[in-house]
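Next up, some structures in structure tokens.
Read the figures in this text as sums done on the coordinates, not as results from a lab. What you see is a predicted model, and the numbers here were worked out from it, not measured in a lab. Cβ atoms are built from the backbone, for glycine too; each structure is taken alone.
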Structure P
Amino acid sequence: MNSILRWAGSKRKLLNVLQNRAPVSFGKYYEPFAGSAALYFKLQPKHAVLGDINPEIISMYRAVKSSPREVLDYIESIPTTKEGYLTVRALEPKNLSENQRAARLIFIMKACFNGVYRTNRAGAFNVPLGSRFYRLPSKEEIDEASRVLSNTVLRLGDYSKALDGAEAGDFVYLDPPYSDGNRFRGEYSYDGAFSVDDRDRFLKTCADLTTKKVKILVSFKLEESFITKLKGWNVQKLDVPRSVAGFASSRVAAAEIIATNY
């Protein structure tokens, strides 16, 4: 199935490649940079852990897992108009129920410019309305997402927290956020930046998991200094179409890598 969440940076266009590179068999599945969790919903593992530093994402998955119909009712109550978008965008998530909060996120991400999640320093979502409203998830899709999530543990926080408990034979998919070289502007939230120090810690995490015989699949931007630190890994370079630029003429393929330690 497809993810119910529209998300800039989603690996939807790479799903066939990622699925083919995933191990044939594994224990538990871990995805600590969940976002739209496109690969998770494609593989539909029997037992999994999803994590994210963004509380809106984890709250949304929790609501869909436990109360899919209530979330759908709230989604369907929002008018697909500019006024409806601006009204819902202005709502403070902490003042909403978890089901309302989930509906808000799903709705605004389907309608906002290029599916970009961005907040200001105060934590308020500030992405303008996009050129059209993308199709909202159906009852069947919400129910199916709830079914897939039923045996999944959801963890809010740093990726290391989501990886707690990973052991030999488990499968970890790592898709950390990265900058294209421009200054960080609040994408993923102001707590979601991935610094050079974070990258070094990330690479140490990969080394530690490899020592434990955990199977790891990493997707990241093409960066030779990053690749050289993945000694002994299988690395595939590829160009991935990107659609986050403001004008179609500026949308070019991004050079990325897929790497595995198996």
Structure Q
Amino acid sequence: MERTIAALLPGHRVIDDGDMLLWRALPLEEHNHLGPFIFIDHYRHKSQRGIGDKPHPHAGIEVLSYLLEGGVEHRDSMGMTDRLGPGDAQCIRAGRGIIHAEQPQGGRHGLQLWTTLPPEQKLAEPSYASFRAADIPSLVREGVQLKVMAGRVDNLEGPMRLASPTTLAHIRLAPGATVSLPVDGTAELGLYVMDGQVNSGGAVIDPGKLALLTPGEHVNITATGSGPSDVILLGSAPVEGAILFSGPFVMDTPERLAQAKRDFVSGKMGTLDGVPF
């Protein structure tokens, strides 16, 4: 069965000031999750200015980054440092709490996404992993390039091992190209269009829009714009537990949210460049 469009959600232009363009596709007032995904930011900037370049905390989530252009240096309160380049990805399992900073090396184009941790893993020990572009499975055929960071799509399995079953894939289509991708028929999946324009399930999806898909075993996508189209396929198992936001903390109970705030202020999440003190 082919998946069709159940809902089409327009992302919000959070920043558009000539240097940075930032689309936020989740959370929205009308919808706050897609499978385990609760946050989708798609950004471009020309300068070394960043969003998370100052030390800041996270708890209760996994922070996923996928860099299409540019470079960024990662530092965190566990003492981990790393540098990502074009096509690289990373996963920070914040768990009970971590402080990190991302310093751009220049202009960038990429995605930052959050997945909510299951209730039993909300207080897990933090961990960090990164994945080089050369180690991310990909295939090219008939005007289509597929890269799979997490989950299984069209017999490619991504290297990210996340707390919940999760799908994250990048599809690039030449003008007029079409692809039919076999997927888990029961997973909650969606398409986010970064560039170009595509048709899926009989509906047109423009840049900055998130399409929620109906159940089915195949996702069909056709590039309908005049140039190449870049699409993200993401989602998977239904979210577990409540989703309670308080800035960078996402927990399943008010008590855990309050504890995360106390742990940050008291230094239990560690320190980075004098933060939080």
- Matching 0.95 (FRET efficiency 1/(1 + (r/R0)^6) of positions 20 and 196 (r between Cβ atoms, R0 = 35 Å, to 0.05), computed) against labels P, Q points to structure Q
- helix-only ellipticity at 222 nm (-39500 (n - 2.57) for each DSSP H run of 4 or more, over all residues; to 500) from the coordinates reads -10000; which among P, Q: P
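Supply the structure label, taken from P, Q, corresponding to mean projected area of the Cα convex hull in nm², for residues 12-107 alone with the calculated value 7.3. Each step should come with its number before you reach the end.
Details: P: 7.3; Q: 6.4.
Only one of P, Q returns 7.3 for mean projected area of the Cα convex hull in nm², for residues 12-107 alone, namely P.
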- Taking mean count of other Cβ atoms within 10 Å over residues 4-11 from the coordinates of each of P, Q, which one would give 21.6? P
